[in-house]
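Heads up, there are several structures right after this.
Read-outs: derived from the displayed coordinates by stated rules, not from any lab. All of these numbers come straight from a predicted model, not from anything done at the bench. Cβ atoms are built from the backbone, for glycine too; each structure is taken alone.
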Structure P
């Protein structure tokens, strides 16, 4: 995906087993989609908790946060419960979202990539950010949203 492109129209299961489509958000609110390697690992837990700790800031900017990994819906449910994560987690077991967003693996292909995408209210990509440094994703996404407030 490149800046200016529209969010892919795909549907995945959320942590509650409900179908979620990005189209549900288009026209309603801006949103941050972050892809991460695996639930319960130190870096991914740190990243998820940083989005949790600033979730109110995202909501005040009219934005939703969505975390995506290849973990199962059940794993997402346990992860969200254990760390009190208030936002949406989507299960991408067949990697169709990773493919649609163009998220590349890291560490010689051994780890799924860690990449964050920020979309405006119309579903247009404003910014994408790729770094294995889990701590950098939330502040980067928040900054982009703050700069793009009307």
Structure Q
């Protein structure tokens, strides 16, 4: 099975970026930037840097592992915390953005608080608990409320 990587993207202003997915016939939900590790990637971190560049035209100044979870297809998903140097959602280049049948991708900035993360419809669902615990312990660099 394919390995997948995703990033909690921390902005210099102390927020995180998520992608709000709006798809026909489904309630809106949020995902973290990321995707599959390709054969040409030098490893998970290289794949994640590529995905961040494709999905938000972003640059990373620091990257550290957060956790590993299994998605509903049984694939391993590796989550990282990434500090962003810059990003420009208008310059994204990932192939998924060209497909009208995939619905909308909207970039959203979210405060790094337990309450704000708790209000998200975040996928995969178990990630919400990981993030709330990390925020509460000061492990993401954000507020502890």
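Source structure of the calculated read-out (distance in nm of label points 7 Å out along Cα→Cβ at positions 65 and 121, 2.2) within P, Q: P.
If relative contact order in percent (Cα under 8 Å, 6 or more apart) computes to 33, which of P, Q did it come from? Comparing all candidates, it corresponds to P.
Match the computed value -6000 of helix-only ellipticity at 222 nm (-39500 (n - 2.57) for each DSSP H run of 4 or more, over all residues; to 500) to one of the structures P, Q, and report its label. Derived from Q, not from the others. So log10 I(q)/I(0) by the Debye sum over Cα atoms at q = 0.17 Å⁻¹, for residues 41-88 alone, computed for just one structure, reads -0.53; which one of P, Q is that? Computing log10 I(q)/I(0) by the Debye sum over Cα atoms at q = 0.17 Å⁻¹, for residues 41-88 alone on every structure in P, Q gives -0.53 only for Q.
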